[in-house]
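Participant: These are the structures, in C-alpha cells.
Throughout, read-outs are computed from the coordinates displayed, never taken from laboratory work. These numbers were taken from a predicted model, which means no experiment stands behind them. Cβ atoms are built from the backbone, for glycine too; each structure is taken alone.
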Structure P
C-alpha cells in the first residue's frame, strides 16, 4: 500500500509540472478580444451615434472578396454599437466596442435630423494601441446618404439632412490586428495565468499532503459500486412510484419545459436563429437544447442530492451501512434521465439536418465533469443541511438564479460582453459545461482547444470535490444523532 501511495504521489507531481508548463504557454483566445473605435466629436445638439459592422465571415457570406463590394444594405441591424453625445458644443471622446474580426464599418452620425456633428479624430485601437488613425478627408467617408459632408480646419463636419443617414468607412486590416494581438503580452492574460498557477499548485499540494483522507470516499464508492448502482436504479424507479405513468414523468416535465422556453423566446419574443463565434447559425430550439439539457441534469442532481440524508435517514441510522455512498445515488438517478436527453437532443439535431459527428462524443466528457462537480457540491450541501435545514431552500434559490446567470437562454456570443463581467460569467463552472455542449453539438470544437477554460474548470471542480467530501467525512459521525 505504501508503494502505491508513493507511486500515486509521483504521478501527481509529474502531472502538476506538466500543467504548470501548459499554463505558462497558454495564450489568449483572440476571438474574445475586442476592437475599440474612438471618435472625438463636437455637436450642436444631443444625439445617439450608431456604428454598424460586418465581420470577415459576414463579408464572405455576402459574396464579396473585399470590403469594396459591400453596400449599406449588407449591414445587419443587430450588429451595431451605440454611443451617445450629451454635451452640447463640447469636445467629447466617444468609444465603441467591436468584435476583433470586424472588417467593414458603416457609421450613422446622428439619430436626429438637423444635427451638425464635427468629427475631430477617428482611431481604431486594440489592447490600448492604435491600429489605424483614419485621415479626415472626403475620400475616407464614401457613399454618404442623408448627409451633407464638409471638410473644415477642425476636421469633418456631418450635417444630417435625414434621420436615415449613413456613410461607409474604409476596411479594417484584420491581419494587422492579429499581428498586434500576437506581439503584445496581454497583462490580463498574465494575471489569469498566475492566478491559475497558484490555484493548481495549491490543489496539488493539498492532494499530496492529504492523499489518504481525500481518496477515502472515492474508494468506498468504488468498492460498493454494485450497491450504489442498485440504489440508483431503485431511487429512479421509486421517485414516481404510485403514479399511473411512473417514470415517464421524469422525461415529460423537462420536455414540456423546453417547449415552453422555445415558444416564449422564439415564437412570442421572436428571438430567431442564433449565431455562434464559429460563424454557425442554428435554430433557437437547437441552440436552447444545447444549454438546457446539461442544466436539467445538474439542477436535478443538486436539488435532490441536498436532501438525500433526510430521505434515507433509515439507512443513516444503521451502523452497518456506509452512508458515504448516498450522495452519489442521487447523481446516478439523475444520470439515467440525462442519458435519455442526450440521445433525444442528438435525434432532434438530426431531424433538423445536423447529423451526428465525432465531436458529439464530447457530451460524455462534459457529463463526467458535471458528475464530479455535482458530487462535490452534494457532499457539502447534504452534510450541512442535516444541521441547517433552510439550506435546501437556499440551494433551490441558487439554482433558479443560476439558470439565468449561466448563458442558457441568452446568447453570450451575440452580446458585447467583456472585461470583469465576462470574467465573472466564466468563473461559473457550468459556463464551461454549457458552452462545451454547444461546442460538441454545434461548433465542433474539441475541449483541448480551450486550454485555459478546461484547466480552470477541473481545478475548481476537483477543489470543490475535495472540500465537499472532507466536510462530509468530518460531519457524518453526527448525522445519526441529529436525524
Structure Q
C-alpha cells in the first residue's frame, strides 16, 4: 500500500448495514402484530428502536476503539440478536391475555428479559474492546484461563442435581432464581489457552513418527494434550449428560490443533477418539447403566422420537412437526403455533421460528451465521501473528460448531443437546459469552486490517509476540485484506 494513502475504516458502511438490519427486525415485529392482533399498533417500532440504540452505541465505540474492525460483524450479529428478541416477544404475546396484547409492556416477559440481557452483553463486549487493546495480551494469562475453564467445565457435574440439572442435562448453576451456564464462558477461556499452547508447541506437535496410507501420524508422546481434553469431554458427556457440549469442547481443540499443525492425522485421531468414547458410553449405558443411562436414553429418543411421542420423544417430535408445518415459506410471523414445542424459547427456538418463516427463512438465518463465521476466518487469515490466527480461527469455528450442534439436534441429525442457538435463544450466559466472542473477533480484525505503517501500537514487538514469532504459521502478504 502506498505511503500517504489513508486506509478506509468502513465504519459508515457498518452503520448503513446496521440500520438495514434494524429495518428488517422492525418489519418482522410489524408482521407479528398484524397476524396476532389483526392490526399494527403505533408503538410496534419501540422495542426495535430500543435494541437498535444499544447497537448504535456499540457502533460508536467501535469507531473510536477498533476503527479498522470488520464492518460486517456487528450488523450481522445485531440482525440475529434483534430477531431473537422480536420472536421471544412474539411468544410473550401468545401467552398474554388477547385483550391485553396490544398494551404488553416492552420489558415484560421473556422478550423483555432478553432485551435487558442484550444490554448487559453489549456492555461486556464494550468493556472487552476498551480494556483489551491488543489481542496478544490475552496470551499472558493463558494458564490462568486454562484453570478457570476447567473449573467452569467440571463445576456443574460436581454439584448436586437440584443445583445444576435442567431438562436432564447438568450444565447449569442454579441458586434461587438466578442461573448461569458456566460452560459458555469456559469455551472462551479454554480456546484462548489452546491457541497459546499450540503456538508454543506447534513444531513438536507437527513431528511425524509413522506414515500410514500416505498420512503422517504424530508421535505417541505428543498425544498427551489431546487425551487430556478428550477425558474432559467424556466427563461432560457422562456426568453432565450432554453430547453437544462434549462435542463442542473436543471439536474446537482438535480443529485448532489441525490449523496449527496442518496435519490431517490430528483430525482422524480426534474423530476416532470422540466417536469411540461416545460409542463406549452408549454401550455401557445399555449394559451397566449408572451415569451412562441418560446418554443411552437420549440416543434412543434420537433414533425413534415417535416411539414415545407423548413422553421422552415429545420435544423432538414436536420440533419435527413444527418444521414440517412451516414448509418452504412458513405460516408467517405470528401466524403459527410455536408454543406447542417445549423449550421453544431456548433449545428449540430454531424449530419455533422455522414454523413461521419456513425453509427459506431458516436458510437465510444460516447464511447470516455463515457470513459471521467467514468474516472471523478472514480476520484470522489476515492478522500477522500466529496467536491471533489460531484464536480467530478457533472462535469462528466454535461458533459454527455450536450452530451445527443445535440445528442438528432440533432437526434429528444428531442427538438432542443442551446448547442454545447463538444470539437467538433466551438466556444471559449464552448471549454475553457470544458477544464477548464477537468483541474479540472485532479486536483481531482491527489488528488485521489496520495499516502496517507503524502508527499502531499493535505493530510494536512485545514479549508475547516475540516469543511466538519463531513459531508463526504460514503468513499472508502484508497487504491489508479488505
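Participant: Identify the structure, out of P, Q, from whose coordinates helix-only ellipticity at 222 nm (-39500 (n - 2.57) for each DSSP H run of 4 or more, over all residues; to 500) was calculated to give -22000.
Facilitator: The read-out was computed on structure Q.
Participant: Once percent of Cα pairs over 35 Å apart is calculated for every structure in P, Q, which label goes with the largest value?
Facilitator: Answer by largest value of percent of Cα pairs over 35 Å apart: P.
Participant: A follow-up question, please. Work out the source of 2.3 here, i.e. which of P, Q gives that when distance in nm of label points 7 Å out along Cα→Cβ at positions 126 and 158 is computed.
Facilitator: Attributed to the structure labelled P.
Participant: Compute relative contact order in percent (Cα under 8 Å, 6 or more apart) for each of P, Q and report the one that scores greatest.
Facilitator: Evaluating relative contact order in percent (Cα under 8 Å, 6 or more apart) on every structure, the highest lands on Q.
Participant: Same structure, new question: Where does the value 2.2 come from, among P, Q, when distance in nm of label points 7 Å out along Cα→Cβ at positions 302 and 398 is the thing being computed?
Facilitator: Only one of P, Q returns 2.2 for distance in nm of label points 7 Å out along Cα→Cβ at positions 302 and 398, namely Q.
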